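**Q** Below: a set of structures, written as structure tokens.
All of the numbers you see were taken from the coordinates with simple rules; none came from a lab. Keep in mind that this is a model prediction, so the values were computed, not measured. Cβ atoms are built from the backbone, for glycine too; each structure is taken alone.
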Structure I
Amino acid sequence: MILHFFNQESVFMSSDFLYILFFLLTGIGVIILLTVKWKIHAFFALFIACLVVGTGVQIPFGELLTIMKDGFGQIMKSLGFLIVLGTALGVLLEHTGSTHVMATTILKKTGDKKAPLAMNITGFLVGLPIFCDSGYIVLSGLNQNLARRTRIAMPVMAASLAAGLYAVHCLIPPHPGAAAAAGIINVDLGKLILAGIAVAIPTSAVGYLWAKYAGKKLPSSLLPAHEKPVQPAKLPSAVQSFLPVIVPILLIALGSFSTIESNELMIWRLFKILGDPVVALFVGVLLVLIPIPSWKGNAVGKVLTEGVEKAGSILVIIGAGGAFGAVLAATKIGVHMSETLPLSGMGIFFPFLLTSLLKTAQGSSTVAIITAASIIQPLLPALGLDSSTGQLLCVLSMGAGSMMISHANDAYFWVISQFSGIDMKTMLRVYSLSTIWMGLTALTAVYLLTLFLL
């Protein structure tokens, strides 16, 4: 009788899980259909997908609207100032000729053919202390300039840079997902940073290799024109050009390390303030403006206005993506998955699968890994991961899962798309597929670590 009851419960949960999964896939399909086939603006596609999924899983309409508003608001809270200031910084760097100078300097070191690899490595290093969104925004102007100068397709350049930033964002503290998971699972941060770097290196490399391979199959129409953008009569020096990019990165890095050390000295408190990405980007904007007092009339005002207007179209898309992610998170699909699947013998694969589903469903790598960690923590003994080494491997496995799959409900997806001018079909073909290969590569690396450590 008891066995029959649990069998019935298992069937019920499985049916409930499949029901939610069906509407998840339907919502994703709606976004792809509206944006790719009918060329509907991504904001409206995401808005409609929210309604389709929410009503499909029978969320009351009033509650559904609240969830959508909250999701939209959370994205604006976390990325709003960042997007506006980052866009303004990029526009200023372009108008002053700074991106032209930086591109010339880098190409002298790497050569034209290795420009995507250079951006991948740059993204990896820059991404160690700062969010992938921040890093991509800061480096997007430079990336576009390199693409024009080398005539390498923008999707290749964008995916190469994005992969370097994304690999470390998902795996290594002080990024919030990995740091929070380490706290929940009780993993030493120092060990996680070292192991995370070891896993992130091949992961980033695979993202670059996929971008390079996918670029060979892109239509020639996606190749940028081989032309130099119009530059001011007097270009800034290399130092003046790089400072607005390097200084914000260094400030954010110092702010991150001061948070880790919890140092209460006044200098570290100052770094915590200056290291906030919003403040750091504002400093970058000021560093661009200082060397150009000779600009006449309201030229600076016009450039800043251009930056704000450009940011507006990006913000509405990213906000709608946040709303869609909030609706999918409200379905609790991760909980249903954990209750449906047998855990015995799954080891590092269950944390990977659960985080992958959460990431694909609601878009945020940080939310996915934190949610998965909360679910998995009491399940560690059943998974055979309750030792200190097992806990470390569990967090790395969740980090690998939090890469899969970046698509239309991921704010980072839209940051890459909008800042690089890449249509959704190409983004899915090049960038989204690269996140699958990156996640599988990271899982493979973690599995190899289990052979040596467990």
Structure II
Amino acid sequence: MKNLSALIFGLALLLTGYSAQAQETWSLQHCIDYALENNIQIKQQALNTAYGQNQVDQAKSDRLPNLNAGLSNNLNYGRSLNYDNTYSNVNSAQYNASLSTNITLWNGFRLQNTVKQRALDLQATIEDLNKAKDDVILNVAAAYLEILFAEELELVSQAQIEVTQQQINRTQQLVDAESLARGALFEIEAQLAREELKLVNDKIRTQLAYLALYQFLELPVEESFKIKKPDLPAINTSLPGLDLIEIYSKALQLRPEIKAAGLRVESANKQLEIANAYKYPSLSFAADYYNLFNNQYTDFSGESINFFDQLANNKRYGMGLTLNIPIFNRFQVKNNISNSKLQISDYEYRLQKAKNDLRADIELAYTNALASLNRYFSSEKALSSMKEAFRYTEEEFNEGLVNTVEYNQSKNNLTTAQSDLLQSKYEYIFRTKILDFYKGIPIEL
């Protein structure tokens, strides 16, 4: 039995060996900051935000006039048009240049509404980024609290082992004095082995909790750290019923997923205005400049015309207004308007669903917090009773009035009560932190 105990402790030491070498201690805020800086999903969402900003910039630039230049070179062989507007068989090289600009003066405010729509889309994308950050913060906090819970379970198991070891020493003395049968000692040693195995399982749970946090932070295990144990908040005695309504009201104003859904409804309305604009005429202004040089052009006396004289003589420029009046376009405008209205309804449904999901999440968190609070106080009372029951059983066992089976059962009941209290405690802390988070209060420990 002693060899088994040594083997179990050796395994536990092996499991926790690498973490003992870790020198850094990270607080919850440190973990959150690292995750926000290195999380891949956040980086991808940041790219979407940058793309949205480019869309806004382009929409604004579309209101500016364009300017295009053109250059071409033609080699002509055989019958060609001369400078005097006659034809002759001559080989020539001609160089053409042009410059043109165009600006939309009015098109039913499509350009202006497109800028507004792109700006709304960008704001929605920023809120999506904020939502991704919030999800990361909650996941890090959950993993952090799981580690704290697992480490406290380790302490409970270690304390139980120490009590059992003390009981083994007392039982050994009674057996040596022939006041107690040796079978009682074997039962206590078996209990010690079971508790040492539980300690190993608790250590494994702690390491798995650390591993989950490392993986979420995308941090290699060789760069492991130990978390900083904070002063946990006190357990409140109640959750006021009005808090649920207040939390939901604040969350509707603060939560990024609600803001993003609302902004997309506004964007869809702008798209409807853009679609309606195609029913109206559009007015644009255009101007152009053209010139050419031909190496075979001559004047009436047969003298070649030089480059600069040709540029002075061949230039052509003009400007004008263009009015485009839609008359029939195969019902494209009508169908686009219909699709835009359907899109508005779709985004309105999405907004309502986001609100419903938010309310459901808050109600669930509130209910779980209230349930864990009730479990905490019940577990606290149960633990107090189990401590007293175990103390009484331990005294009777030392006097030989109860057997080892009854003693071990009482001790197991005490361990279960301690575990239940810890679980309800951390569940309550996490759920209340979520509720605070919905109210805009940062998660801190």
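**Q** Ranked by distance in nm of label points 7 Å out along Cα→Cβ at positions 183 and 287, which of I, II sits at the highest value?
**A** Largest one: structure II.
**Q** Which structure, out of I, II, was distance in nm of label points 7 Å out along Cα→Cβ at positions 215 and 303 calculated from, if the result is 9.0?
**A** Answer by label: II.
**Q** Of the structures I, II, report the one carrying the highest value of Cα Rg over 2.2 N^0.38 Å.
**A** By Cα Rg over 2.2 N^0.38 Å, the leading structure of I, II is II.
**Q** Tell me which structure, out of I, II, gives 2.9 once mean projected area of the Cα convex hull in nm², for residues 151-198 alone is calculated.
**A** II
**Q** Name the one structure among I, II that FRET efficiency 1/(1 + (r/R0)^6) of positions 103 and 375 (r between Cβ atoms, R0 = 41 Å, to 0.05) of 0.05 was derived from.
**A** Attributed to the structure labelled II.
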